[in-house]
Structure I
Amino acid sequence: MEWNPFSYAVQDNPYPYYGWLRDNAPVYRHPTLGIYALSRFVDVRDAILDIDRVSSQLRSFAGGGRRFYPQFLFTDPPRSTQLRSVVAKHFTPRASAQLEPQMRAYAKRYLAPIVEGRGGDIIRDYAAKIPMDIIADLLGIPPADRDRVRKWSDDYLARDEGNPLPTPAAHEAAEAFAEYFRRARTEREKRPRNDVLGAMAQTELAGEGKLSDDDYVGNATMLAIAGNETTTKLIASAVLELWRHPDQRAWLAANPDGIPNAVEETLRYEAPSQWQNRRAARDFTLHGVTVPKDAFVALITGSACRDPRRYPDPDRFDVRRADVEHLSLGWGQHLCLGKTLARLEAKVALQELLAAAPEYEVIEAGLERVYVTNVAGYCRMPIRW
């Protein structure tokens, strides 16, 4: 069996491929792409932790003529820690908790016309709106710009069938982001503002001074995309799975305190980011396969989170699962910066939806999946009741 993460067939349903990889090729090398993929929970977790063996300093598929703007997501400590510190205070649990009233206000605003019309597209009109507005509030992106920033995010990640290289639209989105954030930096250097883009424009790193232009553009782009894409997919996947499991949905509607655990189970069961880019920092051997230095390494968290070596009955969705610890938001020093924010946004979105329309129906014929790099999920999900 061939695992190609850019194959639409794989993206439609990767889990049979993951099961084969875990059992037959836990260190898998794709014959033409040159990817070495790890698929078991322990192997993926250990690789995340061992930066001397598997580095985040990326050797990526981002080529094809596109300029690469550095991002701390693709940097190892101590450099990644230094870059994260520039914006970390905006993403602490305390800072995220202070945003909950605004999240709830957005959720109620976007849900109201859906409730009034007894249906709508729960992604386009709801799940995609809340995360975009919150990350835009944090960054300092004005409301008039948010729809186009979200469009750039979608285009930036898009890939053609079987092809790891960016599409022409992805190139255009990257440069649109670059132009937009360069202008934002200039504005904030002239008139400082108390937002993330302002902090990035004013902060000086020890021994370096202010961020380089490329560092500014790359990290602002990463925050804009990561702050909306994966959380949108998380909320939508939860909506879909709860419809597919109406008994669990009814239990959550009656027991909303269980929603945080349902969010964790959705992260495990349908990881929004299915695999992560890494590079072999040195030669290493695992399961009898030698991975050469500088090889591209894919850590398949979507597979690790369904590994029966770690979870009983892993292909069963269970919002009351007792041990739901997962790798979907990273591990150790590579935990997602926005993990608390994403969890809270998903919790609020589900609470409001289940309170307003606990018996919604997903119109399955209208589902439309996205085909991008490593982010999995849907871009269209009509519902009614």
Structure II
Amino acid sequence: MRDLAGTIVPLPLLLLTLALALPASAHPGHEDGAAPAVRPPDALAVTQLVRTGSGADSYDTVPNWCQIPADRNGVLGPTHGGIVIDKAGNIYFSMDGGPAALMVYSPDGKLIKTIGDKSLVGIHGLQIRDEGGEEFIYAAHLAGRRAVKLKLDGTVVWEIPFEKFKASGKYQDVKQFAPTAIAVGPDGRVFVADGYGQNWVHQFDKDQNYVKSIGGPGKEPGKFQTCHGLGIDTRSGKPLLLVCDRANRRLQHFDMDGNFVAVITENLRMPCSVSFHGDHVAIAELEGRVAIIDKTNKVVSVLGDNPVKEQRANFNVPPTDWKVGVFTAPHGVSYDKDQNLYVMDWNASGRVSRLNLVKGPKEQAKAE
């Protein structure tokens, strides 16, 4: 297990004997989402389970979860964006290059399909939303400098182009605008974060008409230094906009009208994105870990804490240097319905991991 200090304790190596007995062709040629089509240095890298986290928020790694398609020559491709899960349990995550915008995986780690043509490649933050029984993906399209709403097959329903953001008066040129995140309120209002640009969160109504801009650059409460990720936080009983204020290393709350409410968590390791499950929030921190906060917004568990500072927030850590149960640059994160976690590292080779919640006796009995 891992305590809050970040110590990893390996579990027994399950199926190790079986793994060693299998022919070479039966072993995956990569660890997690590894890039080179080369065998891991030893059998432990293939079969080892690692427990990470603490208390009720402890997790077991799923070795080699993200199976790489054969036509990619052992390379998933650069991962930089978001990750969401539909009602069927399928996992959608965005890529920084390649012929498709989103990869769609099954819960057991197999590629189902890709969606979105080259015009949508370069999507960053994502949100998935059920609207009258049909699910839609909302996306901050960083490469296209716009926001889009997509059907699950990649069809564009609508877009908010740069011209509508320019109505805010914050931009002279499209190159100043670089959207990183999107969140949709219960009434359909849309928030888009200009996290790599001018550090404003722009609000639109349900018909995609510009309403107002929130924040702006700065260190004081209500201001941002890289407003990188967004989420709709309903843990208090009313919806609040949660902003990952990355370079200020904190989370902030705003109401649905864009008014500042509070700084809720500080001293994080560059928070990039969030996912909600009950009273808990998982936070992808670029500097090598995932943190989990409870209803009081205190950190109660950390997952995959990387002890090698040079690897934290490092896009170019090669697969040969990856460690099971240790992250390099968490950028996207999502809970599934059972509170398992999927984590995307920002990585040149591409890495997406699954971690299973360790169930206590009561949870195990319910599952059975």
Entry that produces 16 once relative contact order in percent (Cα under 8 Å, 6 or more apart) is calculated, selected from I, II: II
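Suppose mean count of other Cβ atoms within 10 Å over residues 70-77 works out to 15.1; of I, II, which structure was it derived from? Write out the running numbers ahead of the final one.
Working: I: 19.9; II: 15.1.
The read-out comes from structure II.
Comparing distance in nm of label points 7 Å out along Cα→Cβ at positions 54 and 318 across I, II, which is largest? Could you put the intermediate results ahead of the total?
On the way: I: 2.6; II: 3.5.
Looking at the calculated values, the largest one is II.
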Out of I, II, which one gives 6.0 for distance in nm of label points 7 Å out along Cα→Cβ at positions 294 and 358 as computed from the coordinates? I
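Can you spot which of I, II the value 64, 43, 42 was calculated from, given it is Cα extents along the principal axes in Å?
Numbers: I: 58, 55, 37; II: 64, 43, 42.
It traces back to II.
Can you rank I, II by distance in nm of label points 7 Å out along Cα→Cβ at positions 254 and 278 and just name the one with the largest value? Before the final figure, lay out each step's value.
Details: I: 4.3; II: 3.1.
Sorting by distance in nm of label points 7 Å out along Cα→Cβ at positions 254 and 278 in descending order puts I first.
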Have a look at I, II and say which one yields -1500 for helix-only ellipticity at 222 nm (-39500 (n - 2.57) for each DSSP H run of 4 or more, over all residues; to 500), as calculated. II
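Where does the value -0.36, -0.71, -0.89 come from, among I, II, when log10 I(q)/I(0) by the Debye sum over Cα atoms at q = 0.09, 0.13, 0.15 Å⁻¹, for residues 94-213 alone is the thing being computed?
Working: I: -0.36, -0.71, -0.89; II: -0.24, -0.49, -0.65.
This figure was derived from I.
Consider the structures I, II: one of them gives 212 for volume of the Cα convex hull per residue in Å³, for residues 158-301 alone as calculated from the coordinates. Say which.
Details: I: 212; II: 104.
The value was obtained from structure I.
Where a number appears in this text, it was derived from the coordinates with a stated rule and is not lab data. Owing to the predicted nature of the structure, the values given are computational and were not obtained by experimental measurement. Cβ atoms are built from the backbone, for glycine too; each structure is taken alone.
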